[in-house]
1. I have 2.6 for distance in nm of label points 7 Å out along Cα→Cβ at positions 93 and 109, calculated from one of the structures P, Q. Which structure is it?
2. Say we calculate mean count of other Cβ atoms within 10 Å over residues 53-60 for every structure; which of P, Q gives the highest result?
3. Out of P, Q, which one gives 21 for relative contact order in percent (Cα under 8 Å, 6 or more apart) as computed from the coordinates?
4. From P, Q, which structure was Rg/Rh (Cα atoms, Kirkwood Rh) = 1.09 calculated on?
5. Among the shown structures P, Q, from which was the value 12.9 of Kirkwood radius over Cα pairs in Å, for residues 37-84 alone calculated?
6. Here helix-only ellipticity at 222 nm (-39500 (n - 2.57) for each DSSP H run of 4 or more, over all residues; to 500) has been calculated and equals -22500, so which of P, Q was it run on?
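What follows is calculated from the coordinates using simple rules that are stated; it is not laboratory data. None of these values were measured; they are calculated from a predicted model. Cβ atoms are built from the backbone, for glycine too; each structure is taken alone.
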Structure P
C-alpha cells in the first residue's frame, strides 16, 4: 500500500458531498429569493395602484412596515447566499442575523396578532403568503440546514439590534408627525404612547430571546458544509498544495 496518500483520497472523497450541499444551499436560497422578490413586486404594484394617499406617501408607508423591511433583509441575505453559500464578513453577519430575527418575529407576530385583522385577496393574498408564511420558516429552515455557521457572536448581536431600535424610533417619530402607524399595536393615537412603546419593546424582547437561541444553536450545531470554502485541489503526496 506504499505510495498511497490516504488523507488526500479521503478529502477528495468528501468534495462531491460538500459541493452537493453548496449546490442545494444555492437552490434553496435562490427559491427563497424568488418568493420574496415576487411578493415585494406584487406589493409595490398594489401600492402604486392605490388611491388613499399620494404615491410618494404610499411607498413611504409601504417601506415603513417591519414586515417589508424584514423581507428586504431576507432578500439581500438570500441573494448573497445564492451566489456564495459560505458568505462571511462583519457587516454581512449583522445583515444575516437581522434578516433571521426580523423575519421570525414577523411570522410569529402576524400569526398570533395580525392575521385575524387581515383579509388579503387577489394578488395581495399571494404577497401575504410569501411575506408571512413562506419567507419566515423557509429562512429559518435554510439557516438550520445550510447555515453558514458559525457566524453569530455577541458583537454581531449587539450591532444587529441597532436596526430594531431605529425602527421603533422612526415609527414613533413618523407616526407623531403624520398620525399614521403601520400596525394597530403601534398606533399611539389610539392606544397611547406608553402602550405603543411597551408593545414595541415587547417585540424587541422577543427578538432578544430568539437572538439568544440562535447564538446558542450557532455554537452547538455542527459547522455546516456550506460554511467554508471548498478546496479546489487536495494536497499532493509530497505535502504541497497547488
Structure Q
C-alpha cells in the first residue's frame, strides 16, 4: 500500500482532515480533550456535525493566523483519501513572551460546572506550556491516523517530518501525548519528563460535575521532550 506525504496548502483539505480527526479520537482509546474543547448539545448525529464544523472553523482560523503552524497529511495513493494528519509548530523564538496572564477559557461552553470541568482538564494541558516551552522549539500539538490504517507507517512519516526539521534547526521538541502516542514518540527520541493526571475531586460536587467525571474521565498525559539531536544522555538537565 503506497502513501503520499505532503504539507497542507489548501483549505479544502480541512473538510476531510477534521472529520477524520474526530473519527480517530473517538475510537478507543478516546482522546477526551477534543470533545471537551468543542462540546455537543447531545449524542445525536446533528450535534456531532455541529461539533465537527465548529472545530473545523476554529482549526482553520488558528492555522491561517499562526505562521508557526504546519499541517501535514498522509494520503492513500490508490484512493486519493487522506488517512492521517498532524500539526507541528516551529517556534524560532519564545511563543509565550507576550502571552496574557489570564485564566484558561473555553468559549464554546455555557457558564456552569460543565464549563469549569472542561477548562480544568484542558487547561492542565495547555497552561503549563507558557513556562515550560519558552525557548525556540518545535511542538507537535495534533496527530491522528484513520483507525483502519494504523500501524502501516503513517505515524512514522509524520514524526520524521518534525524531528528532521528539529535536527536541521538545532532545536528541541515537545509534545503532550496519550499512552499510545507516547510509545510512538519514544521511537523518535522523545522521553517522558512527567506523567500527569488531573485530580477532579471537588467537595460537594454538583450533578453536572459528576456527570462530566463519568463521561470524560481525565486521561493521563505524558509530557514529553526531545533534546536537540534526539539523543538523551543521563547527565542532561530536564527542561522542567
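1. Derived from P, not from the others.
2. Q
3. The read-out comes from structure Q.
4. Label of the originating structure: P.
5. Computed on structure Q.
6. Working: P: -22500; Q: -11500.
For helix-only ellipticity at 222 nm (-39500 (n - 2.57) for each DSSP H run of 4 or more, over all residues; to 500), the value -22500 is produced by structure P.
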